[in-house]
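Below are structures written as structure tokens.
Taken together, the values in this text are just the output of simple stated rules run on the coordinates, not laboratory data. Worth saying up front: this structure is predicted, and the values here are computed from it rather than measured. Cβ atoms are built from the backbone, for glycine too; each structure is taken alone.
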Structure I
Amino acid sequence: MTIPGRLFLVRHGETDWNREGRLQGGKDIPLNALGRMQAEEAARRLKALTPDYATVDYLCSPMERARETMTILRRELGLPAETFRIDDRLRELTFGEWEGFTWREIRKSERELAQARESDKWGFVPPGGESYRMLAERIRPVLEGLAPDTVMVSHGGVARAVLALLGAVGTADAARIEIWQGKILVVEDGKATWM
């Protein structure tokens with residue numbers, strides 16, 4: 001699949017649960033102080049990447065940590081902080097019953113399920129949750145409707161699904177790739193570059 005122009009993909013800034021290694025998924029956890037600084041840094045990076053940042057489309061997950069990141073980013077760019085589009089399909093992958101736990105806790109309490117996930121991270125569905133495959137199908141229509149040059153603030157799982165859908169990496173690699181906070185993943189012509 002291809003998209004028009006460039007996609008500037010920003011993962012939300014850090015939360016306390018990120019710092020503790022807890023699975024957030026559908027839980028609405030706010031940014032911490034470092035997360036707010038990462039959002040400011042993302043704005044500086046975006047300004048350096050595209051001088052026409054005021055004319056691109058801004059699209060965001062409805063989750064608090066993403067909306068807060070987008071609001072800070074736009075404020076730092078001198079744009080109206082609250083004027084961006086929200087799309088519910090960009091919410092994070094849900095981990096169901098595993099949300100709030102660390103991977104260490106899950107590996108200890110649900111060894112067999114944790115091993116099943118390790119053998120197929122893309123297709124595995126945690127109890128009450130969704131797989132990366134399901135997430136990719138949820139966000140596919142969003143990508144198909146992107147405006148040329150879009151800034152998207154969302155989540156690590158969404159970024160992995162975007163990379164796979166656009167052919168930048170295979171699904172096995174997408175499920176394992178590190179998605180950084182405070183940096184921008186620029187996707188253009190099927191290639192992804194961290195900035």
Structure II
Amino acid sequence: MEKNLDARLKEEYVSSEEIFKGKIIGVQVDTVRLPDGKTARREVVKHPGAVVILPLTDNKEVVLVRQYRHATGEILLELPAGKRDGGEEPLACARRELEEETGYQAQEMRVLTAFYTSPGFCDELIYLVMAKGLLKGEACPDDGEFIDVVTLPLDEAVRMVLDGEIKDAKTGLGILACRGLEEQC
């Protein structure tokens with residue numbers, strides 16, 4: 001992209017006010033100067049970042065977790081995922097979360113891509129990590145996590161995303177990315 005085009009779009013940071021700081025997120029209100037010189041306020045949810053893991057068995061099955069999500073009031077089917085702790089590297093976080101939530105260890109892991117979850121108001125960046133060469137072990141969820149581990153054929157998982165049965169965005173993106181990268185999955 002050309003720099004002069006970016007200048008027509010970029011906002012300049014002026015100041016920030018912290019509104020809330022919790023265990024997982026923070027909320028701040030930023031004052032910014034717009035490209036036309038006016039000022040505006042932007043509400044921003046601050047998040048340390050996360051990983052979502054796409055665990056694939058040798059038989060092209062996807063390992064997912066079922067868990068209740070209070071914010072939605074629903075039990076959702078999701079790829080294993082978790083928050084990065086204090087600048088933790090994405091692959092280290094992915095290994096930890098995969099084993100904690102599913103009991104699986106992966107002999108091969110690699111970052112496929114990274115994406116923002118809701119860039120209109122949140123800075124959360126999630127790394128999508130492929131995990132292969134899975135070895136089954138014992139799950140050890142965090143305190144307060146109650147999880148069922150589910151294994152589905154990749155084709156069925158794709159169908160469930162497209163039919164709206166899988167509602168979690170990071171899971172849908174991960175499963176459809178795998179379909180798009182078929183030769184690598």
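Annotations
- If mean count of other Cβ atoms within 10 Å over residues 19-26 is computed and equals 17.0, the structure in I, II: I
- Structure (I, II) behind the derived value 153 of volume of the Cα convex hull per residue in Å³: II
- In this comparison of I, II, the computed figure 0.5 for distance in nm of label points 7 Å out along Cα→Cβ at positions 67 and 147 is attributed to II.
- Among I, II, which structure scores highest (criterion: FRET efficiency 1/(1 + (r/R0)^6) of positions 123 and 155 (r between Cβ atoms, R0 = 35 Å, to 0.05)): I
- Computed 0.95 for FRET efficiency 1/(1 + (r/R0)^6) of positions 83 and 115 (r between Cβ atoms, R0 = 25 Å, to 0.05) - originating structure among I, II: II
- At a computed 3.0 (distance in nm of label points 7 Å out along Cα→Cβ at positions 75 and 163), which of I, II: I
- Sorting I, II by relative contact order in percent (Cα under 8 Å, 6 or more apart) from high to low puts I first, with the largest value.
- Which of I, II yields 1.07 [Rg/Rh (Cα atoms, Kirkwood Rh), for residues 91-130 alone, calculated]: II
- Entry that produces -6000 once helix-only ellipticity at 222 nm (-39500 (n - 2.57) for each DSSP H run of 4 or more, over all residues; to 500) is calculated, selected from I, II: II
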